[in-house]
Structure 1
Amino acid sequence: MLKILTAAEIRGLEECAVESGVSMEKLMENAGTACAEFILEKKDVEGKKAVILCGKGNNGGDGFVIARVLAKAGAAVTVVLMQGAPATELSKQAYDKLHRGISIILPKDAFEAIEQADLIVDAVFGFGFTGRLPHYMNKLFETANSAKAMRVAVDIPSGAVCDTGAVEGVCFRADWTVTFTAMKPASVVYPAAAYCGRTVVRQVGIRPEHLEMLPAVMHTVRMKSLMPLFSKRDPEGHKGDYGRLLMICGSIGMAGACIMAAKAALRSGVGLLNVAVPHALYPILAPALPEAVFTLYDTDESMEQRIGEVLSLADACVVGCGLGTAPYAKRLVHTVLKQASCPLVLDADALNILSEVPEKLLEAKKPVIITPHPGEMSRLTGKKVWEIREDRIGTAKYFASKYKVYTVLKGAGTVTASPDGEVRINTTGNPGMAKGGSGDVLAGMVGSLLAQGKEAFTAAFAAVCLHGAAGDRCADRLSQHAMLPTDLIEALPVVFRELEGK
């Protein structure tokens, strides 16, 4: 896992660097040089036209260093002073080092240069940016985004907000983003991540031990980092060693959600699966799930006792996939929350039911994982969907802290937040997974890992990563358009073989 650092954490590291004897001027020189060297690795710039868009602050100072290095490498460099003259001492110093042969122009004169450029570098705003781009920049950035040039952003694209990944209005659309010291939230959280293109991290002089000592709460999740969690199984292990999962899912008209969640749980390694459903669903589910056992219940007053009996035997329980929101379903959800002595996964209709009384989540005796998409989170929080998308990290952290639940806020770059503030941001998955049923597959996987003894936070972010990895394998094999949620389940054996090192 890689650390993801906020703007405040980066500033703190820069202060540590200065205290250890590395000047801010040296950090800027290193940053600009590192970015320029990356560009030179990717492109022969000799005789090519390079346009460097520079702001008035230190990000612009990085741009001035880049301009100087690229000019020395033979590029025909034009610097655009996007906000006029440099305004910080560091950027002034970098500006003063620009030599003859570098053209310096204002935004109003930059359109032709941008349209003819072979390379465009965005060094206007850094990690301190919030809000929207100034109106006068919009047309120029739109022209840059439509140009045929290679586009590189310095640290994060201008128009993206570092700590939230929000983008309001126009934003520079990079092919590559060279970020410094560590990934930022905007590097991996959408919509900003879509504007970053491919992000590479370059070091600029901050000591490795300072970075290692920083207790960052955000990390990315990658397949490699999960391998230690899935060691080889005991040759003498039996089904009881690998967990008992209870699933309370499905209703008339939504049996498929239960089937997909159950199959995903089985493919994720759980030893015993018990599916609790109304009697009417048994003829549909039994042929589809021969590996499962079933607990059948009536939706009358005997239901709570019947569910309580099987719940007491479970190592984990998944509630909600296709459950519906009928009165009996509401009674089921409240019964499970009140009685469960095992960890819970609440998805779909369980969350819709709890959106009426989210404080009921505080009644749980054991860890609870919720897996909402933005629409479900909107109902749980009362926020608009667009507000949630503007700050997915903040929303997930807030809900996890307030209601003491592990919150998996689904979407591109799924955010998993723990009640104590830890955050994991997923890096697997693709738009082909945006189909009804993918969430049911994920819920089954989370429940399976929980039942096998994984700690709640680990089970949540690991399942999200594996779920996305399965989606990536499906996209490679079947295409993003044609892949189905059921294909994710069939791809899980490939993913687990990779984890087992085979």
Structure 2
Amino acid sequence: MNGIGKNIIMIGGGLGGLVTGAFLAKEGFRVTVLEKNPIIGGGLQCFYRHGVIFETGMHILGGFMPGDNLHKIFTYLGILDKLHIRHTDSNCIDSVTFGVEGDTYLLPRGREAFENYLAQRFPAQAEGLHRYMDAMWALSEEVDLFYLRTDESNMLREHSREFLMPADEFIAQYITDPNLAELLAYMNPMYAGVAGHTPAFIHALINVLYINGSSMFVDGSQQMADALADIITSAGGSIHANDPVTDIVVEEHLVRQVQTRSGKTYVGDLYISDIHPCTLLTLLPEKAFLKSYRNRLQEIPNSYSSFSVYIKFKEGAHQPFVNHPCYFQEKHGYVWQLYEYDEASFPRGFMCITPPTHHQGKWADRMTINCPMPFSAVARWADTVTGHRTPDYKVWKECMLQRVLDKLEKIRPGIRADIDFCFASSPLTIRDFYGTKEGALYGYNRDCKNMALSQLPVATKVRNLLLTGQNINLHGICGVPLTAIETVESIVGRGSIVKKINEEYDRRNEI
């Protein structure tokens, strides 16, 4: 479809909606983005507390090293040079500490360095480790879009035997040392890994992405949302924040218009949903989808959520800036159960970062700690909304915050004395802020036991309504833009966007 003169109504202004909209804007479509929150960006959104900026979700980036998929995508979109990004240390992209045992691992960037480091720490596992790394990279090669190759089929085509194997079983095929096997799964919080269910290809894509090199936004992730919005508005589109869609009018299997809380009506040629499919159902007439499809959307299990703590350090505090994420686990044996909630032992583990600023020096000025947590931990307050929680919830949240600080002290002794102020968010915050069912951090869970259930096509039975975002195929800073490509190519032609991305990247490298 030629985009000239065509109007797209984008329901939701998260990363998926903005990247999809930016691609379509470059194709000549006029894109109107409707966002429920006052600020666009979804997981890219930042907020200020006492004048200090904090990120809500997009803390660690993969895919931004030269030649990587996101480096190419954002080069094509023309905003890579506008993004302020700092790569993590080459000699340590991540540190992983097991508290009780006192083991700490400093994992370097790059496949060869990563493998050599672990082979030195676990020499008896060297051969199995090498085979594991080969197998993991081979799995990533089965996903053409990950390497920006024209996808010859879809995610449900015939793959290797290991592709849909549970990730924990995939690791165990090659690694017999339980400590190394657990260490190789340390990125679980980056994809909501669940033993026996998370498919090996998800584990492979995330690990390959970050082992190749990780990065952090300098002064917050909002810059990416704003840069993508500029692409849309510069092409004649518009962004409407703080005005959620309240009704989608469907007649004869076509969306005719959408209405927002302010009473405005928007009409387009195509409509794209970047919101959680279960939230989308509440906006559609019941007859828009078959009952079986509606039930399917409701039955897909959601990924677990997070309890996050945000810290501002005192002026003059000597808390070191660390140029990589730090993973902490109470002890060995929990990596696949970090999300399980027990109030007495919470948190079993967490990931903490000291986000960089433009004039970053030796000392950090803030820190964010993310702890996996299921929605069941806050289910008793499910009927409350942000700003109107009950007193017992506030007591509980403060108790959990202090428990996180207790565990943080194990890797940062004396840190409490350097805190100016701190506060926390829970799965309820994520649910209400992002509009995602049960505060699911990564949307729907991908379950190798039933991939057909958890993989949704971008097209729907409503002929001019498409889907995009983290609930469709892949999640995260990498998966969402790749899914956006799939959504856009369903409109403008398969393979066309991938071809343009590669051609533009090659052209720039020749200059």
Structure 3
Amino acid sequence: MTDHAPDGRYAGLVRAFVGRGGDYYADAFRRIGSVRGIAWQMNPAAFLLGPVWCAARALWGLFWPAFVVEVLAVVLIGIGLFGNLGGDELVRAERLTRMAEERMNAAERAGAEGSALGDSMKRSAEAIAASAEGARARAALAGGNARRYWIGGLALFLGIRLGVALAANAALARRFRRWRGARDLPHGKGTGRAAFAAAMVVFSYPLAVYRFALGEAPDWLVRFPADPATRNAASRAIDGAVRWIAGTFDGVFSAMTAGIDAVLNLMETALVLTPWPIVMAVTLALAWQVSGRRVAIFSAAALAYLGFLGFWEKSMATVALLGTAAFLCILIGIPLGVWCGRRPRAYAAVRPALDFMQTMPAFVYLIPVIAFFGIGKPPGIIATLVFGMPPVIRLTALGIAGVPEAIREAATAYGADRRFLLLKVDLPLAMPSIMTGVNQTLLMCLSMVVIASLIGAKGLGEDVLSALQYAAVGQGILAGVAILMCAMVLDRIVQGRAS
């Protein structure tokens, strides 16, 4: 027994937790606590009721696996008892038999007329008849497997019930220990929970058997009763809204495109038009100072790969796109992350938008980007911006929220104002998390290179896209490794700066 409470008090706590059957569970929990390792005990109620018992006791981690496995077991039993396992093969055999008879009759007529095709048609009819016999044999074999299906399903059903019965007391004991520290946890026999589980069982088991075991399922069970007119109306409404927004705010979108284009031109001037020895020397010196000699040597090898294989200009154009997108992500993301870290309500409002930006497939939000901004490099940067900004916002908010409140109170007690707290306390202490967010944003922006090339962003993504279109394996691998080299160099430099 791991509890230090007297026996009477302990039994009272167990009765308050489980409701009926308190003495049984008090004894079971004592025996579980006195055994090191796994204490196997058989719970008859859990064996009889299975998932319903788990739901009544709020053991959802045990309910869902048991429910799913029991559905599978019931389906197997239904297939074995009611399913027509060889039905498809019998239908095929009958069709082939009719075809063989027709072909044989045609062969006999051709032979009677002295046609040279009579023998060939006869051999074809015999081959079709042999296929029909094979289909009948497979149908008979499948019909003989019916017993295996229902026996296997029954064994699976009893096995999962036995597993639930053996794990039930231990799982309930763990929940009892949690309940003693948090009395608001659901406990006792929940009638509503049990009714929900019973409804799930009554609804799901027969419906699953009907779908998989009783022949062809009706259309209403296979297809959701959707209305195409509703989808078409919604699509037309969205098209109209997008056209209205694009026409009304055309000046705003043009200004955004011009601003992004200015930053991008500056980056391309620095990386693409500047002589390559200068760019390489600056990169290697920066890698040496920030991350050390090993990273500098690796960066030299990576840049040499880009240069000798003819990827230099496209790599620099890609890094210019990446740099512009990452600059905008950091410029917007860090202040927004600081605000979210200090305002939980603001973070709760921003989080759905961040979830949408991260979970929505990139190809989907390329559609409104094209509608509002057209095609080219600025729209590619905007698409990259949407995909790459969430990590820096989330990790900045996490770092700011993780600053110990005692340190901020001490700084305030010594006269620090809000600006001093932000610049000298919050940001330095949150810097490891912020730099991790910057690193993740850089890599996620680079991962958008190929997708952004679909709307004219060019760079190395254009080579990969061309390789996909024409199945040029060598070109695609070389361009992919070039993207990898850019990513690894940037990652090593940013990690060195973070450390």
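No lab work stands behind these numbers, since they all come straight from the coordinates. As the structure is a prediction and not an experimental result, all values here were calculated from the model. Cβ atoms are built from the backbone, for glycine too; each structure is taken alone.
Tabulated results
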{"quantity": "Cα Rg over 2.2 N^0.38 Å - highest-scoring structure of 1, 2, 3", "calculated": "3"}
{"quantity": "Per Kirkwood radius over Cα pairs in Å, for residues 369-408 alone, the highest-valued of structures 1, 2, 3", "calculated": "3"}
{"quantity": "Which entry (1, 2, 3) yields the derived value -27000 for helix-only ellipticity at 222 nm (-39500 (n - 2.57) for each DSSP H run of 4 or more, over all residues; to 500)", "calculated": "3"}
{"quantity": "Which of 1, 2, 3 leads on mean count of other Cβ atoms within 10 Å over residues 57-64, largest value", "calculated": "1"}
{"quantity": "For distance in nm of label points 7 Å out along Cα→Cβ at positions 361 and 385 computed as 2.0, the structure of 1, 2, 3 it came from", "calculated": "1"}
